[in-house]
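Trainee: Each in structure tokens, the structures are laid out below.
Rule-based calculations on the coordinates, nothing more; no lab input. Bear in mind that the values here come from a model prediction, so they are computed numbers and not experimental data.
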Structure P
Amino acid sequence: MAMDGLSLHAMLWEMRDLMGSRVDKVQQPDKDTLLLSCHGTACGRVKLLINIHNENGRLALTRDTAENPVAAPAFCMLLRKRLMGSRITAMEQTGLDRLVRFRFSGRDELMDESVCSLVVELMGKHGNAFLLDGNDTILDCLRHIGVGAEALRVCLPNVKYEALPLQEKKDPLAATAEELAGLDSPRALMNGYMGISRQIAALLFVEEQSPESRGRYLFEAFQSLKEGALSPCLVPGLGPSPIRPIHRADAVPYPTLSAAYDAWYRERDVRIRMLRETGSLRATLEHALKRCENKISAFSSDLMSQEEEARLRLCGELLLSYHGERPKGADSLTVENYYEYPPTSISVRLDPALSVPENAARYFKRYQKLKAARAYAEGEMGKLREEQLYLQSQLVCLNNCENSDDVAAIRQELIRERYIRPAAAKEAARPKATKSQPMHFLSSAGVSIYVGKNNEQNDRLTRSAPPDALWLHVKDAAGSHVIVDCKGMPDKQTLLEAAMLAVHFSSQRGGASVPVDYVPRRYVKKPSGSKPGFVIFTNQRTLFITPDPNVISTLKKGLQEN
């Protein structure tokens, strides 16, 4: 969910120490995100995160680092020019709307005083960030919107900034307990008062309370927000909240609201960024996979032609053995099938324009054609099955990507395998990707479990693992190679957790009773000349597993800590 006006009010209260701080660094990791590194006497060194994504939009202080693109976008360059070295002089929210104006004061190239504003609008699909001069003229913005039928306003440089109209709702911070007691549902709270989202309304409205108790509870909650007495928490399934609800025992408290937002959106931000970066590769792989599956379907029909081959050959042989007269202009001929005992009569279709021997030759020609097609299909089917599994594994690898280096490794592999053409200029400008490492998990027994994120890592992980280590992979499906770093068979719980990871990082994610093969690594071999990530193995045993989301979540937390 995107941040609502009430949470934004609480966040600005939490960020009050930013006043007077100086901007040291400006980053734009993606098209929706800005990151301002600031330092000041009261706040120390902090990072201000601004995200205008329609679902993940928020304003918070963060400890997470972000990957910078190879070339900074134009808006980022302008922010660096105007904001770096300046100080934050004001942070203003319009009512409880999702609109904040940051005012900055600094010096220009001539050392004259320069003032500007950064206006952040967290309004779903209309979200935007504007850099304004002292006269509220737009210098630039994250999303350019020109004149059009659906445009609410023009968002372009050198245009006067116009804020979106405010909603005609009451201010909950000024409401009395008696007014709040008259609400009969979370929807009434959301529709009657500004700055309250559906999630926050569901958290604050307790249906089990009497109207008087509910009104008093809501009044006290809003007054605590007004005075800055926050109790940040993270509610499973709903998200961060500046107020800890009394009826949700599962709410996890956090020291700051920013920390709660970081925990909630960390994986979501990575997933959205990776979906954007891998979009073109995913489309290429899906197109190649569809073409491969079409070939498999076509060859499968050729492999099932034995019955038709036998019929064509029989018709040709029976026509060659026929010595009688054919009725003039007949389009069929009844002959004896001497391959059966007792012989039976069958009807063979003819081309009236051809003689009986010529019709027989035609049947043999069709028979030879089908036979050759089946032989070719048998030779190609194995290659196509291997290619299909390879393409499916690459799609799984794209889902496992966590940063640009992981994406670059897959792109380079697809270039080597000739699925995409190398873009010489772009590849030359791109910095060489660092050698990424497999994911490292710790089981509940403290045993190391390694999971490859792409085919290169899978090959390297399997090749470098000790012979006695346990190797796991989903059966007959695309997935990551999993290595349990132990001598011999691990304990039962570690084996189950490793099998769950094998399913989670495969095309069978979300399945039930998924077969997982496991075998000592010494029995795993890579055929010479095979595609990346492809191995063969013997002496395996199979375990049927249904992953437990709680176990996977616990293992992932261990991954983040290591």
Structure Q
Amino acid sequence: MPYDPAQVTERWWHKATGYQIYPRSFADSNGDGVGDIPGIVSRLDHLADLGVGFVWLSPVYASPMADNGYDIADYRAIAPEFGTLEDFDRLVAEADARGIRIVMDLVVNHSSDHHAWFRAARADRTSAFHDFYIWRDPGPDGGPPDDAMACFGGPAWHWVPEIGRYYYGHFSAGQPDLNWDNPALRAEIWDMMRWWLDRGIGGFRMDVISLIGKDVDARIYEEGPTLHQHLQEMHREVIAGRDIVTIGESWSVSTETAQLYCGRDRDELDMVFQFNHVVEGWDPVLGKWAPRPVDLVALKRVFNRWQIALSGDGWNSLFLSNHDLPRHLSRYGDDTVYRVDSAKAIATVLHLMKGTPFIYQGEEIGMTNAAFTSIGQYRDIETLGHYADQMARGVSEADFIAGANANGRDNARTPMQWDGGPGAGFTTGTPWLELNPNYTSINVAADRATGDGVFAHYRRLVGLRRDDALVRHGRYTPHLVEDPDIFAYTRTLGDARLIVVANLSGEEITVDLPGELQVTGEPLISTHGAHDGALGPAPVFRPWEAVAIRAER
């Protein structure tokens, strides 16, 4: 349907930019080497100065931390290493005082195997909690029901001799999948969600939510037959009538299915995280462990497709980095000579699209991947699990380490670099994961001291979205789609146009601009200082230069 901003009820999150905090690595208040909630409170002024509207907080629930909190043992308790429930309430209040809402990470595809529900389920197959999980009897040969493999390596079916059954763990043995076909399980989840919302949080980011409708017998795991009825029930029971934001993560959502999640008449979610642009750069066989060189034309094709698909209905999440991905500056930019310029250029292109941008901690100062040299430096369950699998397949350790250094999740999890002193301002103790050695030069204090660093550029982008309806709701039109170095598009709202042109390469380029991009107007932002607001037919763009100009038609 045609997009008419007048038909859109503007919500607070349309104007907001999100900021993801990975609590373990953000700020440590007590010197134990692990980030915590009081540490986050101590750094809220940094986020307020950046201008973000909400924080997506990765899990802080009680957990054995096999997957750093994405294996939850108690949905209504805070992990002791992160603090207390009182600390959390203070975080919500202090953030709210700065105009920032706290969005919780909702992890309900699976729990930890330490959860009381699962302990009861595995002890007695007649327990009411047994049906909170997915169980099957042995196959005809006495082994697992099928040969499904877990995402973090090894089989997905796990034997419990006490009751003679297998349970399904899509990610790992320590993360048994919840049985969403059980209405009693769903009722427990609805009650838990309401409990957190009543504490004043601003909504939920829903981890791998596309898995909750799975049919393991048909081996349909993503976007299964009951997914959308569960999300609609969630909306009826929990979300309806509340002024919150709901964000669903899905590795399987496509432009064809996206509006099922977040179409305005669906009564499900507000937006989805999709990863088509991430998977575009993976090897077809070895996946993320053998990333392909960045192909800007292919990358643009994905972003353009998503912008157009949700132009009339639905809403995009805009991101390149999070806790599951490498530092995008090292992936898509130049993390050496042009680190600052490429960080600014990539941010310009992403933040001025239609949707809600998300900043991952450290992105706003241009943090980079960590170059580990041995498997012993890694802490991530996914990396360690796949290391064992790939060694068994004959992949060399050097090749695996190279892939992990390029695409492993621990790249995003090295501690936040606040200053160049001992512990990078993150901790006075020994950090749980090694610091990136470049923290002495790349840190918040150093970047902000320049006055025009990466942080200052991000702050301007955040302000543009907050203050300008053209950035929020303008129609997106791509240009120069086959150019291997230039990312260009326009946004249009009424008589106002926003022209965005970026050279995403390390070479100086003369750009042959089509007529619709040749304008004179108000320069909104540029990567290389003052701009006169004019684009002629053949402008010269310096390496990693980006400009955005507002003009009237």
Structure R
Amino acid sequence: MLTLHGAGIGSGIAIGQALILDHSLRELPEFNISKDEADAEVDRFIKAIESTKHQILRVQSELPAGSPSELATFIHAHLLILQDPVISQAPIATIRERLINAEQALKIHANALIEVFDQMEDTYLRSKKADIEQIIRRIEGELMMEPDETRERVAEGLEGKVVVTHDLTPSDTVLFRDRQMNGFITNLGGPISHTAILARSLKIPAIVGLHEATRFVGNGEMLIVDGKRGVLIVDPSEEILQEYHQRKRRIRRRREVLETLRAQPGRTRDNQSVELQVNIDLPDNLPTIKKCGSKAVGLFRTEFIYMNREQPPSEEEQFQAYVNIVKTLKQPITIRTLDLGVDKQASNGSMLENVTNPALGMRAIRLCLNNPELFLPQLRAILKASAFGPVAIMIPMLSSLDELEQVLELILEIKTEFRRKGIPFDTEIPIGGMIEVPAAAVAADLFARHLDFLSIGTNDLIQYTLAIDRIDDRVNYLYDPLHPAVLRLINGILKAGKSAGIPVSMCGEMAGDTNYTRLLLGMGLRIFSMEPARLMEVKKIILDSDTRKLEKSASNILQCSTTQQIREMVDQLNTTTKH
């Protein structure tokens, strides 16, 4: 028996025989061509791009009835990536200038683009490099005139099998599910990749980022995939098999219970109201929001409007995007202003100057304040959209009151202009700040005096507090939400909001992790914002909790001096039947 660990997806368990796909990476040819051969090589590349486009459109047309709405979002994203000049145009110039084959030219520019995403500090955006890699592999397959192996193998009998592969596209994830795939394991990917998000939505047990999985698992071997714990068991004993079959039955019964809670309000046993909101990044996510039962959007990421283009979107384009969401949802929505870093293009299309450490460089509100031609159109568009429904503005990565004062002054100037011109907007539009930098967390009481609400961004707050990169495999074991310093900062932010009489939400991954729900309730958090797929699990815990008892436990936990002590007490808090 062999046990491997990766990033688990969902809370389900899959048991079945392994089906190995694309066991090894494709070997790409590299050779020089003559000047006379350049036109033919360029033509070959263009045909590969077109063929890849038709391939994606075919996937779209072949989607089974009842496919989740998220899939349309992912396919649209892949089509946008395919149109990116770095992918579709730059290799053509390189073929002609350097007289090299198309595969080699594509690789040069693909690596450059992937490196840009690797440098992104925003974890969510960085994870999107997986989509680029999937598109590149499709183009490579067309260049080498290879069949789409993954789709070729779909018809070979996936029922009851666990797919083990280097990577899996969102569209193939759906097709495999419809052919009764039990679960999947990939070498690549992360917990917030498109494929991972889709797997959670479809309730497919999976483990991603297992690196050498295809080397250690043999075709036909019996596997257990524990999506909650991220554990893969190869060739389990009969005793272990029986234990996991029992776990599967318990999970199935729990899901049936969760469905009955969808319409219930978020309220604890001691009658404390808890608001459950969702995070979204694309307009196509809207149907998912309605299905999960959320009443508000706690974080709407606006970066999608800026991606895969040379020039930033106009004020009108942004306004149309925001107002469409506001009208469609008909519920409160908090729009986060642009949160990009040094790796993205400025408004003139040129790359901003790189720095040694992009995590500490020109990103988020720093980038916006240094590029008003980028920032002002967005603020104006959000204010205009506020005339059509309840909208709030949220400023990311604040670290000083000077930054906040600059933002508030800009908003005041726009409001004054709109009043003069008779442009409608919400004169009382709430303005909040993301507290995700330790400096802002320590000074949360100062920020709270000038804002209408605070939102705790735990992803960055934990990274900055502990000085680690949670995407870096070499140090991500140090990423720990239960570190005493992290909990003290969160507690201080909650107290600052309470003292100022303003709401405090949490929109980082910690808010959607049921391991921390009771602790956060005990610390005083009453607004949770998370991925839609996680909402019902969190709601179940909230409905079963008594905050009066949890407050005492949380107070004791905050007195602990080591992470181990805290973890033991949190485990006890989560396993006690009466809360």
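Trainee: Work out which structure the value -7500 belongs to, where helix-only ellipticity at 222 nm (-39500 (n - 2.57) for each DSSP H run of 4 or more, over all residues; to 500) was derived from one of P, Q, R.
Mentor: The structure behind it is Q.
Trainee: Going by Cα Rg over 2.2 N^0.38 Å, for residues 263-310 alone, which of structures P, Q, R comes out largest?
Mentor: P
Trainee: Output the label of whichever structure in P, Q, R has the greatest value of volume of the Cα convex hull per residue in Å³.
Mentor: Biggest value here belongs to P.
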